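Once you scroll down, you'll see the structures, which are given as structure tokens.
Every read-out reported here was derived from the displayed coordinates using simple, explicitly stated rules and does not represent laboratory data. What you see is a predicted model, and the numbers here were worked out from it, not measured in a lab. Cβ atoms are built from the backbone, for glycine too; each structure is taken alone.
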Structure P
Amino acid sequence: MFVKPEAIAKILDILPGMKVADFGAGAGFYTISLAKRVGAAGKVYALDIRKEALELIRSKSRELRLLNIETLLTDLEAKDGSHLKTASIDMVIISNILFQAEGKKEIAEEAFRILKASGRVVVIEWDEEKKVFGPPLSRRVNRQEAEDFFLKTGFTFEKEFNAGENHYGVIFKRTK
């Protein structure tokens, strides 16, 4: 089974009023789940490099009357690429984008920049085992490699969690 955003959102301690950034939001699977959890007092920023993905999220959020979602056209591999304020976000979700990115280190640095002190980044990526679906093994970012990017950026390891049978999930915390 693929990743279940609702189940993952449940285990992340998302509280009403939080500000969350969904890096590489795609079709908005996490964005929608997160927006429901942070409530009217919170905000979810859906960031993607593709306009059509953001259009789809805007359409879904209107349909569900979720007024706490803001979509941003971004290049997360560029300096200050999220366009969000420094130290303004409680949590960043990075799901299934590292395997596509050339600038993995830049993505980790951007997450660090926008997170408040003690903010957390949640990384969900394809595991290393070859299954019938998913990106080629050569493109996948193994768990240790992902951990290295985030630890070198200044995060500390918080915990690992079950992200489904085809993915791994790791949470890092910003401590300074």
Structure Q
Amino acid sequence: MNLTDARRLAAYNQWMNDRLYAVCAEIPDAERKADRGAFFKSIHGTLNHVLLADRLWMGRFTGHEFRVEGLDQELYADFDDLRRERASTDAGIVTWARGLDDATLAGELTYTSMVNPEPRSFPMAKAVAHFFNHQTHHRGQLTTLLSQLGVDYGVTDLIWLPEEATASA
């Protein structure tokens, strides 16, 4: 993970979330919240978990701890609130990624895990890679749920990130 990768993945995260939330906004609330057998049960639950996890990791990265009861805690029951907070968090992630420097990425991240409350230390670059990989993992679950509903969510490939597609055209 280097600075260019971190900034590109922050932009990709924001782009994909904007697009997927727009698609999800067209789905009735009861359908978004219906238990579909996914790890976080529903579309809403999956969206909620990704926001919660992003805030946990950003708290670790910035030193502003984000506390929750559990990884499935519902942060926002109202979809519009969840969407607004997602957009705000994504803007913060982009700003944070733009402010990263080589020394920070070359450093260590130490934090206490929620799952097993023991101190953990990882190279910062590895933790940042995990952060962005975790988002993509759960967006993959989300796109499966959307596909099962017959919803077209469009292209999800990193190379189609608008600035990437334009640069290679």
Structure R
Amino acid sequence: MDFTYEYNGAERTVSLEKATAGWKVTCDGIEFEATSEKLGPGRFSLMAGVNPYRVFVAEGNGALYVFVAGHQFVFIERGAATGAAGAAGAAIVDGILSVAAPMPGEVVKITVQEAQEVSAGEVVAIVEAMKMEHELTTTVNGVVKAVHAGAGDQVDNAQVLVEIEAAEG
């Protein structure tokens, strides 16, 4: 089973094969064994080789948002377009990227302000959820159109924190 995703502007593929005690995973040419245990809705404990991780998963806009070790990975079906703003993660509608909270939590920091130019991959907000900090990044170059939250704000799953007008071309 193969999954394609984009991370820091590069398209990558993760391959999963059922193994005796879990999964054989291949990512960027690196192969390892992994096992997981479901801890609750959208929460997993993952052992990748000898390394333990907490993994958080949210779904929305035809995409799967995976948060692990402070990184966000967005898996989108081939040919699927993202839908309306407000779903978990980030969605582009009418040239506006809406960066949303991946799960309920507290805003630690908003790193941008209105009218600021941003580049793809830049951190725009940090949200603490499940005792972990999640850096939310922009996937486009553009200008911050609106900031809807500030440090200390409690936010819900899929609540839009920052809107970015994507640069043309």
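If mean count of other Cβ atoms within 10 Å over residues 95-102 is computed to be 17.6, which of P, Q, R is the source?
Label of the originating structure: P.
Quick one: helix-only ellipticity at 222 nm (-39500 (n - 2.57) for each DSSP H run of 4 or more, over all residues; to 500) came out at -20500 when computed from one of P, Q, R, so which one is it?
This figure was derived from Q.
Comparing Cα Rg over 2.2 N^0.38 Å, for residues 119-158 alone across P, Q, R, which is largest? Display every interim value, and only then the final one.
Working: P: 1.33; Q: 1.59; R: 1.25.
When Cα Rg over 2.2 N^0.38 Å, for residues 119-158 alone is computed for each of P, Q, R, structure Q gives the biggest number.
Tell me which of P, Q, R gives 31 when you compute relative contact order in percent (Cα under 8 Å, 6 or more apart).
Answer for the origin of the read-out: Q.
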